[in-house]
1. For relative contact order in percent (Cα under 8 Å, 6 or more apart), the calculated result is 17, so let me know which of P, Q that is.
2. Tell me which structure, out of P, Q, gives 2.6 once distance in nm of label points 7 Å out along Cα→Cβ at positions 20 and 316 is calculated.
3. From which structure (P, Q) was helix-only ellipticity at 222 nm (-39500 (n - 2.57) for each DSSP H run of 4 or more, over all residues; to 500) calculated, if the value obtained is -9000?
4. If you rank structures P, Q by mean count of other Cβ atoms within 10 Å over residues 196-203, which sits at the top with the largest value?
5. Which structure, out of P, Q, was distance in nm of label points 7 Å out along Cα→Cβ at positions 164 and 276 derived from, given a value of 2.6?
6. Name the one structure among P, Q that Rg and Dmax of the Cα atoms in Å of 19.2, 59 was derived from.
7. Out of P, Q, which structure matches 1, 8, 18, 22, 23, 15, 8, 3, 1, 0 when P(r) over Cα pairs in 5 Å bins from 0, in percent, for residues 172-347 alone is calculated?
Structure P
Amino acid sequence: MSSPQGECDPAFQRVRDVFAELLDTRECGAGVAVRVRGRAVVDLWGGFADRKRTRPWERDTIVPVYSTTKGMASLCVHRLVDRGELDLDAPVARYWPDFADAGKGAIPVRFLLSHRAGLPALRAPLPAEALYDWRAMTGALAAEAPWWTPGEDHGYHAITFGFLVGEVVRRVAGKSLGAFFRDEVATPLGLDFHIGLAAEHDARCANMTTIDEGDGADRIVAAVMRDPQGLVSRAFANPPSSAAPGHARTRAWRGAEIPASNGHGTARSIAHVYGALANGGSVDGVRVLSPEGVGRCGSPQSEGPDRVLGARTRFGLGYMMSQPDDVAGRIGPNPRAFGHPGAGGSIGFCDPDAGLGFAYVMNGMDRNILTSRRATALIEAVYECLGA
């Protein structure tokens, strides 16, 4: 059995064993980290950072985590709410006047966070490079009409989420979401997590590969094949660069701020953030969010059939919540747990009842859209160690 690198509290040996088995049988390279009541109890990594298995996964290897980024982006919004600078029930147009176009003047900020705004896709085809152009994306979204009556339904805003909430943060805070996260979260906590990655970090990036596991993405592919010009296709492939093979290795992707999907970091850093949230909003003397803010993050907002993913989903304010009846969507046994998975397998989440912050990152991407089987095995091991 492979020997993971890093530290593991003896009480969490089961997590180490499961991780070692994954490295032996199902992983290329990966990291897992756990915090309980503010204390780091697991910080493990292993495997390889490249498909050819020539470059070991190191302590400071970073990897794109796709939609796990949404949890970090949402935290920026909640910090502004905590300070009284942003009202979730105010119209988005109060902060972003152009957003009122095409009948969107009454859409409240909370609908952006809960995937109820009806803006998961752009109808007009955009060039590939538009994904890396903040003004092009936000301008197109300001002009777009909702795909359904806002508030009456929900559907996963896979790519647009980051530009929508990011532009609100930019208008309120006077800086980009990536810069806000760096200044107010990453730097105070000493995180190695980036929304907009500087070129100096490229050499530390793991290269993404694929593994044959899961079937959640098959529903997306089937929907695209049925209607190549429809909602689902537009949500995931307009601009087309968001679905282009090899895009995650390009400097354009790494350097842009795409707050829904291109965060780069370590499991250690993601678990640190969620560990703070699970610890009443603070850790190591740094307050990330108020206790009230933590409760707000996981307050249920949307539940039921998702018009984009074709499955049942359950969202709080910017965070996905556990689906009790769906193993593929479960993030622990406690109903107040919240966090966010990323395409291919990564996930970070907080369980306030257990005082738990958890994160798993990897470079072997599977076809899961919600929680991957690999992450589920690790999560179950964590709760087994907790005696839950």
Structure Q
Amino acid sequence: MTLRRVYLVAGELSGDNLGAGLMRALKSRHPGVTFRGIGGPRMIAEGMDSRFPLETLSVMGLVEVIRHLPGLVKVRRELRRDALVWQPDIMVGIDAPDFNLGLERQLREAGLITAHYVSPSVWAWRQGRVKGIARAVDAMFTFLPFEAAFYRQHRVPVAFVGHPLADELPLDNDRSAARAALGLPVDGQVLAVLPGSRSSEIRFLGATFLAAVERLCEVRTGLRVVIPAATPQRRTELEALMAGYPGLQEGRLILVDGQAREAMVAADAVLLASGTAALEAMLCHRAMLVAYKLAPATHWLAKRLVKTEWISLPNLIAREALVPELIQAAATSEAIAAHLGEMLDDPVNRAALEARFAAMHAGLQRDASRRVCEAIEALVARQPLPASVAPDVAEEVSVDG
């Protein structure tokens, strides 16, 4: 079986990265394959015929989505028409579920094979959406085993393909080399602090994180703290906050541009906001504390909608509380400093946790792009998903309730 045409729709830069990796893998197995849909610079470099700019779908926030809704409906209608004329072997939506799942449903109803790469957080909230997903796709391709378990419980064909970030990060990392690259001392304790990549996260967490760091530095004279700024705007916001903590300016704290991965590898412990950063810290094999705050109304609503026991991906993957989580009122500077102090004072537990994270890393390092290719080939050939990409992990998770 040879693939001739694959329709791909990515919605943001992270999807462009995933799409480019998938395209490379598909071209290695099917040299004549061609691609069409929506992609960014990386996918275009791999040969994507992009019908619209990637930024077309990069709309966030309720007000912004409503304002752009007529344009998005028009784009979806045009993509549907374009795909049906082109007649691809399969259409794969890459993330952007609010847009892609609707397009996938329309194309599947018209007779095309469809799949979705990167599961929305349907296992965590609004679980009723799984019924719509079942109508939209012939298969879901998931990063994580507990996601695959959820879909299998709901009888949606699923392929657990592993996480591309796990493929990208090495199973062995060098703490000393990372410290040298950041200008940190090889000896002594290092704390990495990642307050988030969004302005709202800096607003809700920045001052609390800096106050906790100040408490730690008062009693740990050798502690060095590194804060990676996700963007130039986040750096400006962090610098404004740091001006209120003059005790942290005397060589104790360094602010770097990007380099979050290097900061985490260099650290003995990591303080971070929940999200992908927690997964990345796990893949860097570092002990961490997750703290998160939301607007009060948002937190009130989330408590009633979210169905999971934990919010951090390491705990969700392990199905146990490996990582302490301080949420909302519990995320005080005093509590954060106390938890981090205990973590820094317990090298034996940190070493055991690093070993556990390394084992979890190995379990997610599955050559994701190749696994997605194998699943696509099975779907196009109308064969069951290969056992190697759809393991029986249903016993690992039950998130209904």
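1. Structure of origin is Q.
2. Structure Q accounts for this read-out.
3. Label of the source structure: P.
4. The maximum falls on structure Q.
5. P
6. The read-out comes from structure P.
7. Q
Bear in mind these aren't lab numbers, they're just calculated from the coordinates by the rules spelled out. Since the structure is predicted, the reported quantities are computational estimates derived from the model, not experimental observations. Cβ atoms are built from the backbone, for glycine too; each structure is taken alone.
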